[in-house]
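Pasting the structures in now, so scroll down.
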Structure P
Amino acid sequence: MHIDFVAANQHDSLISLMHEMCVFYSDAEPVSIDDVRSNLLDNLLAPNSPVRLVVASGADGAVVGFAAIALFHSMVDPTPGRRGQLLLKEIYVRQACQKRGIGKALMAWIARHAIERGCARMDWHVSATNKPALAFYRALNAQHVAGRLNYRLGGEYLARLASDDEDEARA
């Protein structure tokens, strides 16, 4: 197995894996593979994207796992040695390849990458109902961050808040 940032010759294999992930996590009709492809090429791999994609590939070069990461610097703790942070946005291993150490190898590669860039920690979100993921993270000695909650604003509420802000700016 080889782990590194995604290369151009791996895009099709990564698109296939990302589509599998979308189908796995989707409650509604999953997106088309063309939508996955355009999102990858036009957004995730765009020159100004803050996201970097890390892939695990087999001997044949096929992508069997991936992670999306971004580096940040804390505004709350600007102390050197503690201000660097890595956000793990997604990690997914092809279902047929799970339980083979690929997820752990990806996490270890990402941890090394974080440390090499001066990060003091890695953070990520996980669904409270994703029992296999919770067990996987506990096995890595990851700690649940007590007192933290996730919030989301979307759809009409996002549009309403954006509109309210514009209305106030005009007043």
Structure Q
Amino acid sequence: MKLLEILAICGSTRAASSNLHLIHAISELYKSKLTIRLLEGLTAIPHFNPDLDNDLPPEAVVDFRHQLMMADGVLICTPEYAMGVPGTLKNAIDWTVSSMEFSRKPTALITASSLGEKGHASLLETLKVIEADISEDTQLVVSHVKTKVKADTIIDSSTLEEVNKVMDAFIEKINQKFN
């Protein structure tokens, strides 16, 4: 059985962020079902400028769009910054508005932060506008993440259960798309 190809996007730019640890934990938990490839170079994507979104957009944008197109689904794990979406993540997503790589793409969103509700709600609205295939079952807010994820392991049993529910629904959504 072919493993599903997932592009994971970490909204944090920190080298050892809780969201990166969460992606690694999910990768380990689902290694028999998914190949999770972490998007590299989120910070290399230039500031969104519609004047540059023409026949020859910046190379980092072309690469990002290609990775999105090639993935069976997208997993976004992000913190909330100042009650909103981290700027680098929002910037990258803005580059897909006209090119539509997220349109009908199965997407899971996990906002893991101190709180997270406002940033989650904001990013969810953006994902809906760009027609990402996301549902109630494929999203989660993990508040107080530093007490629940340590060194690539989900240490809180209820958080582990919630993550498993989201990922199982995400996998089912992808499988339905291809069947």
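Taking distance in nm of label points 7 Å out along Cα→Cβ at positions 12 and 132 from the coordinates of each of P, Q, which one would give 2.7? Considering all the candidates, the number was obtained from P.
Relative contact order in percent (Cα under 8 Å, 6 or more apart) computed as 17: which structure among P, Q? Checking each candidate, the match is P. The value 15 for percent of Cα pairs over 29 Å apart was derived from one model only; which of P, Q is it? This figure was derived from Q. One of P, Q was used to compute FRET efficiency 1/(1 + (r/R0)^6) of positions 28 and 148 (r between Cβ atoms, R0 = 30 Å, to 0.05), and the result was 0.60. Which label is that? Working through the options, I get structure P.
None of the figures in this text is laboratory data; all of them are computed from the coordinates on show. All values reported here derive from a predicted model rather than from experimental measurement. Cβ atoms are built from the backbone, for glycine too; each structure is taken alone.
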